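Presented below are the structures under discussion, each in the form of structure tokens.
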Structure 1
Amino acid sequence: MAAPVQPNYAELADGLHKIAEQAQHLPNANPAQIFARLDNLQQDQQQILLILHQIMEGQAQLRRDILLAESRSSARGLNSTSGITGVLCFPRTEEGDIPQELALRSPQQLAVLEEHELDAYIQFYRLEGETRVAKLQNLGRFLGCKLL
């Protein structure tokens, strides 16, 4: 998993030095200048918080993507022997697990489904295919097994 975001102490120190430099000019500044600088600092702080929030959202999305990729690769590994075992493993998606009524199928059962019956799998996994054969090929590729 991705490591949590760590503060960059060098950048923080640089920011503190800039604040210290600006503070030297404050005794000579009038209140309007002080409030203008304060507004600028507050805007900078808001931008930093916005960027930090975006980084944290990206980190959370990356974790979800990694978990989905692990689930898919694990399912594909298990499905590589599905021709022998007769058991299929259906990976998770962003929406969750495959509905139970769709998961209770063997590779042989999937291979004999009609085109309209395959549509539920194609839609759930957001695959493509115009014909029954194309749908079976794409589903087999996605699951990591041969259905034809």
Structure 2
Amino acid sequence: MEREQQNQRPHSTVTVEVDPWREEIDEVLAPLIRQIWIAGIETVMSCQETEPGIAWIEFPGVEALFRFLNLVTRYESGVDTLYNRIRYQLTGSMSAPVWEYQLNLMDIFEGQEEQTSDGLTCFEATVGVYFPVTDIPVLLQRLQAFNDAA
């Protein structure tokens, strides 16, 4: 509890380090983030539960998200499969939660002299993925298998 108060985070964290990245990561997500980094995929932020039962990982762009998705997704038929929930195609009544994606724009010139003096902007986008915490074990297993084979 003391560590939570010190770093102002709502969840217990652990230090994850995979060169060149080092960060305090929520405890439940730490093994998954470690495997994502070992696979060479950068992340920006994460939270093990942004709302009850839903985890979130922010990637620096769609390329990083696509690399992650291509490593953890396998084609499976059926309405409630991980594959169908990741791509969220309405193929019947789903009982399991779907994955959601959010594009977030940032102006990297915000507050900089270039913007204030010349009116310039420089937009970049990050993309967040929200997914059920219950999917973490299979995601971790698939990333570990990829990293072990690499």
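Computed from the coordinates by the stated procedures, all read-outs in this text should not be read as laboratory data. Just so it is clear, the structure is predicted and the values come from calculations on it, not from any experiment. Cβ atoms are built from the backbone, for glycine too; each structure is taken alone.
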Q.
For mean count of other Cβ atoms within 10 Å over residues 39-46, which structure out of 1, 2 has the highest calculated value?
A. 2
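Given a value of 40 for percent of Cα pairs over 24 Å apart, calculated from one of 1, 2, which structure does it belong to? Please report the intermediate quantities before stating the final value.
On the way: 1: 56; 2: 40.
Of the structures listed, the value fits 2.
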Q) Out of 1, 2, which structure matches 0.00 when FRET efficiency 1/(1 + (r/R0)^6) of positions 47 and 79 (r between Cβ atoms, R0 = 25 Å, to 0.05) is calculated? A) 1
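Which one of 1, 2 has FRET efficiency 1/(1 + (r/R0)^6) of positions 31 and 127 (r between Cβ atoms, R0 = 41 Å, to 0.05), as calculated from the coordinates, equal to 1.00?
On the way: 1: 0.05; 2: 1.00.
It traces back to 2.
If we compute distance in nm of label points 7 Å out along Cα→Cβ at positions 87 and 119 for structures 1, 2, which one ends up with the highest value? Write down the numbers at each step before the final one.
Values: 1: 3.2; 2: 4.5.
If we compare distance in nm of label points 7 Å out along Cα→Cβ at positions 87 and 119 over 1, 2, the biggest value is for 2.
Assuming -22000 is helix-only ellipticity at 222 nm (-39500 (n - 2.57) for each DSSP H run of 4 or more, over all residues; to 500) as calculated from a single structure, say which of 1, 2 it is. Before the final figure, lay out each step's value.
Values: 1: -22000; 2: -9500.
Checking each candidate, the match is 1.
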